[in-house]
1. One of P, Q, R was used to compute distance in nm of label points 7 Å out along Cα→Cβ at positions 2 and 226, and the result was 3.0. Which label is that?
2. Output the label of whichever structure in P, Q, R has the greatest value of distance in nm of label points 7 Å out along Cα→Cβ at positions 42 and 234.
3. One of P, Q, R was used to compute percent of Cα pairs over 25 Å apart, and the result was 46. Which label is that?
Structure P
Amino acid sequence: MGNIHLHVDLIAGLPHESYYQFAHSFNEVFYLQPDVIQLGFLKMLKGSPLRDQAAHYQYIFQNYAPYEVLSNNVISFAELDRLHMIEEMLVRFYNSRHFKATIEHLTQKTYQGDAFQCFADLAKSWRENNYHLRQHSKEAEYRFLLKFAEHCCPKEHLLIQELLKLDYLSSFPTGRLPYALESFNPEDYSDRLYRFLKDDQFMTLHFPQLAHVSPRQRRRRIHLEWLKLDIAQGNYLPSAVPTFFLYDSSRKELEYIYQPDL
């Protein structure tokens, strides 16, 4: 029903679970669409039964706290290292909830349900471009996903750009897009927006919570962006359509998106 926060944990490095078996576990958990997926790594804590069996499973682990596993007889150091990078991608692009539409499309449609491979490819691209060596703004993360789409799924590049725009405006009520995301707003954007805001009948029908306030007050809570995206179906459109983003009174959270019937 969507009224319970679901936080799930995966532990890499458990006995008998290879890299490819872990990928299967990852996909099973991802299919649940929890709010947060925490990818952790096995720790060989002093006094634990598993530490006493370390030699049996050929565990190599840090000899200082937190005693994290480095490899065992079925998963290598290189594979666990890749999982560490996948963990970073998971934190940035899934747990942040700033890329919901884009990640949903990539995992379900582009990668046909193989979410693990999607995040593995993201991690590989992130490392190959040395993104792991420096700090990044939120705008840089959107640019990275756009560039990733250009290379991994060029036929979907334009659609993914629109999904990224939807995600950005849903997450950050700034009223502007990162420079890498092309805007299709018309030159008379402001005039068109104010015509909508001054139309009491339109506002009462689509934004009744703002029906009794002034156009200036309405402007503080509404952003209008022309998108080449049918947000209901997730399809790319040949021409841009007006899409309204209504934010709460503090302009911190998205309340509602309205797009005219297509």
Structure Q
Amino acid sequence: MIMQGKKGVVLGIANNKSIAYGIAKACKEQGATMAFTYLNDSLKKRVEPIAKEFGSQDFVYPCDVSNPNDIKTLKESLEKDMGEIDFIVHSIAFAPKDGLIGRFYDIPKSSFNIAMDISVYSLIEVVRELKPLMNSNASILTLTYYGGAKYIPNYNLMGVAKAALEMTTKYLAEDLGRDGIRVNAISAGPIKTLAAAGIGEFRFMLKWNEAHAPLKKNVTTSEVGNSGMYLLSNLSSAVTGEIHYVDCGYNIMGMPATIFDENGKQKIAWNGDN
């Protein structure tokens, strides 16, 4: 199996519908052993059954990435229980509600700082703390979205955070490349996850993407999971600093494709009502 003998940690898994779950599932199916983290007791109740499902019930740890001591403690726990690790999955992002609604220029500075700290700097801090545990051919994977490259309605502050995360991926890739460690990001299409619940008009977004993506469908967590497993495995040993789109091709579109009916008459691709 592709991931046989590899060990890693997944930060930020929320439930069995999250993208991180899809990545963890694909890695487990290919032989990987994983540790999982949770933010608080409420999320611990969701993460523990997932860890048990993957045979990792002994590798579940608290970690609030806004608290540097939690990250240090996570490092100590992983070193004690797992020794060296081969991969990190960073699936953590947050922006206060007032950063996702209203006029963009009205976003409070405090909300901006929180979003950048949790969604971006946490990757840097986690990598810095866990690097001593990482094998020389290790792989790091974070999750982004197209709203970090182009304007997406209602994404607001999170779009700016994802843009920063994508550049952080590239700078970390160069910095860690000399140590043989790879850093990549997956930019998945919209998926019904807990995180997506905070985005306004998300159902419209799903319909729009399905109608206008070249494959005329929305991506699934298992499809993103398989791509994540590839980027964490030795199959991608020469790939680093990449923003890998897994969105059924939506990111290549500059405008909706022309659609013709059976009589050859041009019609719009989607009218928003179906």
Structure R
Amino acid sequence: MDDRDWLILKVLYEKMNITKTAETLYMTQPSLTKRIQQMEKEFKVTIVERGNKGVHFTPQGEFLAKCADEMLDRLREIKEQALNRGEEVTGTLRLGVSNYISRYKLPRLLGLFRNAFPHVEFKVITGFSRTIFNQIYNQDIHVGIVRGEYAWPESKSLLFEENVCVTSKELVDLRELPRLPRIEYESDSLLKDIIDQWWSRNYAEPPNVVMEVDIGDTCTEMVFNGLGYGILPSVFADKHPSLHRINLTDADGQPIVRKTWMFYHEKSLELKIVKEFVEFVEALDFKHDL
């Protein structure tokens, strides 16, 4: 069996459906069925049986499917180590990047890195910082770039920090905030907790939320058009210098900041591709160069 066969078992076990598995792997159903039959012949067991609602795995098939992640990880490690023995920096760099960074910083970052190391490929996962943190914690990726404070026991580099601020079209009086229209956006849980804690320290009544939008960019545009205020990291307001900003402060009167970190496992630096990328990023002024 090769890595494609193990991937078929992994996806089929997740989907429990031949059609959906074939679509996910960009295969025809006959080709997929033939590969499964070849695996069954190789192991001399029945792996799956068809039913009215898809397929179900036999005990032997379930055992093989549960081995798929381990086998795929091992095959990936072997390929990485083989490439690592050459003089050239090559291979696939697996990155996990938070949504904001992937939208505004990552394309230029990867372009600059590719110019320096033209034989490198990328596999990128984007999402909320909590998702990326879980990916790097489980070693599903080489490097994770996250926003916010996470209990990371391994190596990390601070890329930049920004204030969290009340952002508005016109200057507002913070004492009047509960009565003013507020625009919220979908953010990661850590940032939401920071804002909620700040609010509960300062106000006895809930905010007057008049609009809930998808991302910080949308929230900023609504604020810019005078539809309400938002509580946002300062990078969003930077696009509209005319917007008024009041930085949030903690119970001790210190500015509340949001930090962006690069997380990685020290052992992963044994791979040339990871070591070069980490050093490349650390040499940048991440906030201003990208």
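Bear in mind that the values in this text are calculations on the coordinates, not laboratory data. Because the structure is a prediction, the values reported are computed rather than measured. Cβ atoms are built from the backbone, for glycine too; each structure is taken alone.
1. On the way: P: 3.0; Q: 0.9; R: 6.4.
That value comes from structure P.
2. On the way: P: 3.5; Q: 4.3; R: 5.7.
For this comparison of distance in nm of label points 7 Å out along Cα→Cβ at positions 42 and 234, the top structure is R.
3. Values: P: 54; Q: 46; R: 60.
Only one of P, Q, R returns 46 for percent of Cα pairs over 25 Å apart, namely Q.
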